[in-house]
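Novice: Structures for review follow.
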Structure 1
Amino acid sequence: MQETLTSLSTYGYLFLFLYSLGGGFVGLVAASVLAYAGKMDLGVSMLVAGIANFLGDIGLFYLARYQKGEVMRYLVKQRRKLALAHLWMKRYGNAVIFIQKYIYGIKTLVPLAIGFTKYNDWKFGIYNFFASLVWAVVIGLGGYFSGELFMELFEILSLRPYLAPILVAILLGGLWLWMGSVSKKGSKR
């Protein structure tokens, strides 16, 4: 266990950067818990995750902007979610750039959907920068202040490992049902 923690504190920032490029917040929560345990630095973790998140969304935006035909081939099954992202952009405006960072299953599609439109790239970059900063601080501090809870949960799961797959199945099933209801054709929101 100690060897794993040493490895994470050595390569943790690199893993965090790569993971946060895709918009994943679990890596930042894990880094925050490790910061709570004294194995990583919280400020550096939030900075690394925020920069990576910003760069990842900018990359998706420009990929959609300049490679629309190529990207659309891979998004055939995601058309409803893309339409939902467009509707949210019309309904909520720039706030969607901030909100999308917290919604699993749509956070990758919103920068793509915005990139498909004629939305100003500088405007997206500025809003995305501040959204990434807020995201990193909120998730980072939330993970840090929940560090004790996560450490206790990890201790329980290490004593009863059969509970981990059940917990993961419940979380993924709930997420799948929620995403299905949000993007369902003809649903009233």
Structure 2
Amino acid sequence: MNYINKINMFEDFFEHRSFLINKYSNGNITKREFLKYNYDYFISVNARPFLKIDSYEKGLFNYQYYNGMAKYYKMLAKEVKNTKKHSRYYNYYLNLGNKYYDGKDESALAILKLQDFEDVQSYFIKCDSDYLKDSLYEIVLENKTEAIFHSKAEWLLKILKEKKVFDSDVKTSLIEEYINEKY
């Protein structure tokens, strides 16, 4: 891939990402549709994560790729959980989703390292879900647009605390509606 194509790819990716965020924020699509459109986008451009994250753009691309894939496969696992396909596909989709969540968390850490943990806020967020309470936290890059990340990874939380960018107060998520909408 040459340099021009990379620039066009990032422009296309960021434009598409903002487009979906705006559609969701305006109530034009549901969270489920948002996740499906995000997944479809990555499939349509034959996306693959970058092996080396040496820029914010690559890090965000990888984060969105892994997050989109993780949520999509988690959604598929939920769909087959109580069906005849349960035994065959449920664990497969769930494990695949968890693998992608690991990639998402690694991407978030790479972005934070690129930022030298500067202009970063992180904190636990209020959640409607009992499953996510006291485990889901938000990471916000204050100097970037639409740079809000989420994780439950304890190893990443430990790093945030070590770097003194984690606030122990529980706060409302900047994207509370999205976080609490079931899919």
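Quick note: the coordinates plus some simple rules give every number you see, no bench work behind them. In this text the structure is predicted, and so the values were computed from the model without any measurement. Cβ atoms are built from the backbone, for glycine too; each structure is taken alone.
Novice: Tell me which of 1, 2 gives 17 when you compute relative contact order in percent (Cα under 8 Å, 6 or more apart).
Specialist: On the way: 1: 28; 2: 17.
This figure was derived from 2.
Novice: With helix-only ellipticity at 222 nm (-39500 (n - 2.57) for each DSSP H run of 4 or more, over all residues; to 500) derived from the coordinates and found to be -25500, which of 1, 2 does the value describe?
Specialist: Computing helix-only ellipticity at 222 nm (-39500 (n - 2.57) for each DSSP H run of 4 or more, over all residues; to 500) on every structure in 1, 2 gives -25500 only for 1.
Novice: Could I ask something else about it? Please state which of the structures 1, 2 yields 1.1 when distance in nm of label points 7 Å out along Cα→Cβ at positions 40 and 72 is computed from it.
Specialist: Going label by label, the one that fits is 2.
Novice: Identify the structure, out of 1, 2, from whose coordinates semi-axes √(5λ) of the Cα gyration tensor in Å, for residues 56-119 alone was calculated to give 31, 8, 7. Can you show the working numbers first?
Specialist: Values: 1: 17, 13, 11; 2: 31, 8, 7.
This figure was derived from 2.
Novice: State the single structure among 1, 2 that was used to calculate distance in nm of label points 7 Å out along Cα→Cβ at positions 24 and 152, giving 2.7.
Specialist: Values: 1: 2.7; 2: 1.7.
The read-out was computed on structure 1.
Novice: Here P(r) over Cα pairs in 10 Å bins from 0, in percent, for residues 88-127 alone has been calculated and equals 25, 31, 31, 12, 2, so which of 1, 2 was it run on? Working shown, then result.
Specialist: Numbers: 1: 29, 65, 6; 2: 25, 31, 31, 12, 2.
Matching structure: 2.
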